[in-house]
Each structure stands twice: as structure tokens, then as C-alpha cells.
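Q: Below you'll find the structures, each written out as C-alpha cells.
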Structure P
Amino acid sequence: MEEVEYLDGVIRRWQIGGSSFLAWPERGARLMNWNIAYADGTFRDIIRWPELDDSSQFIKARGGNPILFPFSARTFDSGVIHYWKDPSGTSRPMPMHGVARQGSFELGRIDATGFMARFLPDLKAKQSFPFEYDFDVVYRFEEKELIVELRLTNRDKQPIPWSPGHHFYFALPWIDGTSRKDYKIVLPAQKACRHAADGSLYHVTSFRNEDSLANPELVDRIHYELSASIVTCECLADASKVEIEVGTNLSPDPGYAVVTWTEADDSPFFCIEPWMGPPNSPENKVGLHFVHPGETKAFSVAVRI
């Protein structure tokens, strides 16, 4: 592991075999890039990172893996966006994707295999999520795999709700001369839905577990009640794959969700996002989880090639 000056700070680089991982643990615990060099001299980005002009663009950069905590995407309180109702019935502000991706973290561990960083909630974060807790992001790197674990320890006297997630920006297409029509995704979901303008979920009645990434219906679709833990994205040109394992059980929690999204038809990325539940979980009650006083709960995801 080495330190590298970047923008107005210092990031870290891990070189493990042919793979290189870049992360800024103190800023959003953000994994920025994963790329691999092969023996024949070819090179591939697995998780992309864009060129930035200055540090003000970092939080909303279309790349890496933003950490979504305590809730993923948009929350609502009785139709009012970016609010949620806490267990006491108090309406509280909640930014898009929560409070961690734009937050500060402190390093708890860093070594040749990865790091652990702990969230340092500021005043706004405490107003949005008013509990006593430790939220840790743990990364472990191998040459052809990364494992990331989100851990919430309850230091409070009441149960803490959460439904966090990941927002992986996978580089795609990853083979020169291919396009999205040359890639397929296998998503073993029994249900699919979309997020309505009022915060509710409306079900998608017709979807395929195996689909082309060129299908526009995949964009912003939420898949849940997974029958298996493995989601696969494959290039049909050479059978190369990215595999995402959601959770640590063969049959994931029924609330766990995988969201598929991209920004535009020509965006150089496609996001496959494992979440603990669909958007607006405090109101919809789908994929909402609780950590009881004194407990530590975790959401673990593995990405491998």
C-alpha cells in the first residue's frame, strides 16, 4: 500500500498481483478505482473513476463506490421528499443516499490487504440520524476480488433502523469494439419495482432474470426477493464476467435489493447496486432492518472477476 497525492489530499493505492485499488478512506470511505493489468499487456478498468478538476466534484463524481447510509436513494415523509419519520414520529431531513458518502471518516485500520474506516457524523448528520452508533466500512482486497462490509454497532438504548447500500460504477463496455448489446446480466430476483414520485413502490409485472444491458427497462429498476446471492454481468464477446455476491448466505434476506442504473445511453459505466432494501424503506417497510442495543449487524458484498 502506498500514499498518493490527489487533489487537495492523500489517497491510497493497493497493488495486489495485477490489480490496483485506489481509495480515499477519510472522504466517504470511497473506493475510487479498481483496474487490472494482464500478462499479455492488456489493461481493464473494473470500477471506473473519472477525471476531476477539483475536490468540490469528488462527492458527486460518477465513479467508484459511494457508500449509501443509513438509507439508499430517496426517502419521503408523507410525500415530502428528502425527509423521513424516525421511530419516535419526528420528521427529519435525509439527503439523497444518506449522510455518509459526503461525510468524513477516520481510519481504524489500514494494511496491505485493505482498510477499515469509521464514520464521523457532523451536526447535520446527527440531526438527520439522531442515534448513538458506530458505522464502519471495511474493505478487503485480493487480486480478482474485493469484499466490502458495512457494519453498524448500536450504542443507543433503542433499536436503530437502517437500509444501506453500494453504488458501484462498473466500467462498461470493458472490451474495445463492444457496446451494451454485447453484455447480459443475470439477476435471480422474484420481484421488481420502481420508485414512484410520492415515494411508494410500484411493481413491474414483466421482467426477465436474464437480460441485455441494452434494454432501457433496466434503468432505475429495483430487483428484490433474490432467490440466489450471485448477480452476474457477462460480455458475450469473450465470456468475461463481473460477479456480485449479495450477503453471505446462499439465499439472501428477502428485503435485499439490486438496482440497475446508468446515466445515459453513451455513459462509460453501468451501475449494479446491492442494497439492503428498496428506496424509502422507513416508509414502505420493505428492506428496513433494525440493530438492537448492544448489537452489531453487517451487510457484506463481494465483487469478483
Structure Q
Amino acid sequence: MIPKHPGITRFTDINIREIVPFIHWTFFFMAWRLNGKYDGIETACDCASCRVGWLQKFPLEERPKAEEALKLFKDAQEMLRRFLDEKIVTINAMVGIYSAHSDEDDIIVEFEHQNIIIPTLRQQIPSNDGFCYALSDFLKSENDFVGVFANTVLGVEAFAATFEKDDDMYHSILIKTLSDRLAEATAEWLHYKVRTEVWGYAPNEKPNVNEMFKTHYTGIRPAVGYPSLPDQSIIFTLDKLINFSNLGVMLTENGAMFPNASVSGLMFDHPKSKYFNIGKIDENQFLDYCRRSGKKPDVLKKWLAVNL
């Protein structure tokens, strides 16, 4: 579909109240090694009887962890209030939607009167449906579009450092893990904005966050370094397309984003696009990928070590 707003769209100083509902708390707890489902935890924070009632839903052996999760959740809520009231963090996001097409396993992006190649890898072990996917499969061979996005949470490192000076590592880690979830929540929020407004290919989608967590929406947003886009060096190409510095983000020589609470990747509107894992690739595909990317094998081995 032709985007409603092609080119670059920026969102600066996003209201944190808009982002918080998109936080996936399950992954926040997992970062603290608290695996499990804590549905309804938000109802048990400010009422003693509600707290007891919520804890009683868990088997006796699981209650200590549930109680620990509840304390952690309350601390996270208090920290979010500080983020908001003291204006500690700034949340920025941007997306560029460009004319693009596929050329076998390559994505060709039309940018400033030139073609930018984003090589992709193809599964060698089929997915459950029997197909071996590459991200380029979700673009037409001509006259299509692809999205490039990035978002960040600024101010995290400086605020965490104020606690580290007092050896308060608990609150330092709390700030960083919470900011990581805010960055992922911002990507979720941005993707919803893109689907319904910026690209507009799903204008009637209802804002049901729980359904979004289950990826019950049209299109995908694979992030750099994730299973379907494992080559971290691709991030330098994405930087050329949307210029991360406009968000306040820098890249290290290893392709890491700074601040760390940042996300970047691609967006596809294809109705049959899906998330998948590239997995291991053989030497033939690796050498072909080197050829298409224009990088030497010795260079790419460090970026694709997990897949070799």
C-alpha cells in the first residue's frame, strides 16, 4: 500500500504516559529472573486486602516469587512516576518509509537517487509451514515500500549513575531494566502508529495491547540483531537511511546503539509477513552473503558467528 506519509516521520519528547501501557511486564520480570505469569499484578499494589487476594491465587510454593515480583513491580511504578514528575528521561522515535523492492534475497531501498542494498539471509531449515524464509520475501520485485525505524530513551545512564555513586546497585539496575522495557514499548507504540497513521495500511486496527503482544496484527518489525535479521552490521546501513543522531543516538564501532535503551530495525506491511529464526547457514550461503554485502568473510564472521 502507498504510505500516507512517505519519507521520515519523527516523534520527539513522547509523553511517557503514552508509552507505559505498551510495556510487556513479563519480559521485565524475566530480566530479574522471575519467570512466571503475574497477571493482574497492577490491582494488588495499593490495597492490603487486594494484595493478599492476589497472592492467594498462587500455589504456596510459588508465593515467595510472586511476592518478590509484587515488590519489584511497586518499585518500578514508583520509578516511572519519578521519570514522569522529574522529567528524567526523554523518549524519541522516528520512521522512514521508502520505495523499495526485492532482488532475490536482497532488499533494494531507493534513497536519494541511489539504491541502498540490505542483504538478507534465508533459513536453511524450514519453518513449521514448510517454507524457508528470508525477509526479502515480504517485498514485491518492484513498486513496494519498506520502513526503517529507530527509537531511544535518553537520560538513563546519568540518572542510574547517581545511585551507583552511593553503591545502590538495586535502583541502578531497576532504572536500566525499566528503560529497556520502555524502549521496547516505544517500538510497539511506534509500530502501532505506523500501521494506523503514518503508513496507514491498517487504519481500523483497534489499540488492543495484549493482542499486539501476541503479534496479532498485520506486518512485522524485525529489529537488528534479532533472529530474522541477525547481522548487527546492517545497523550502519539503517543509520544512513534515517540518521540516528537526530534522535540523540550514536553507534559504537561494534554496531551497538548508545544510549543502550534503543531499538532499530525494519518494518514490512505484507499481510503474510511473519517473524522467524534464520538459524544456522552453510558456507555457500555465507559466501554468497559476503558477495552481496560487499564485505570480506573475515569481517562478516564476527557479525554472524551465532549463525555459522
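Since every read-out is calculated from the coordinates, none of them should be taken as a lab result. Not measured: the values here are computed from a predicted model. Cβ atoms are built from the backbone, for glycine too; each structure is taken alone.
Q: For structures P, Q, which has the highest computed value of FRET efficiency 1/(1 + (r/R0)^6) of positions 56 and 136 (r between Cβ atoms, R0 = 25 Å, to 0.05)?
A: Greatest value across P, Q: structure P.
Q: Where does the value -10500 come from, among P, Q, when helix-only ellipticity at 222 nm (-39500 (n - 2.57) for each DSSP H run of 4 or more, over all residues; to 500) is the thing being computed?
A: Q
Q: Another question, then. Can you tell which of P, Q yields 29, 25, 17 when semi-axes √(5λ) of the Cα gyration tensor in Å is derived from it?
A: Source structure for this number: P.
Q: Let me ask something else about it. Using distance in nm of label points 7 Å out along Cα→Cβ at positions 96 and 232 for the comparison, can you identify which of P, Q gives the largest number?
A: Going through P, Q one by one, distance in nm of label points 7 Å out along Cα→Cβ at positions 96 and 232 peaks for structure P.
Q: Now for a different question. Of the structures labelled P, Q, one was used to calculate distance in nm of label points 7 Å out along Cα→Cβ at positions 24 and 256, giving 3.0. Name it.
A: Only structure P yields this read-out.
Q: For structures P, Q, which has the highest computed value of mean count of other Cβ atoms within 10 Å over residues 184-191?
A: Top value of mean count of other Cβ atoms within 10 Å over residues 184-191 goes to structure Q.
Q: Name the one structure among P, Q that relative contact order in percent (Cα under 8 Å, 6 or more apart) of 18 was derived from.
A: P
Q: Of structures P, Q, which gives 16.6 when mean count of other Cβ atoms within 10 Å over residues 120-127 is computed from the coordinates?
A: Traced to structure Q.
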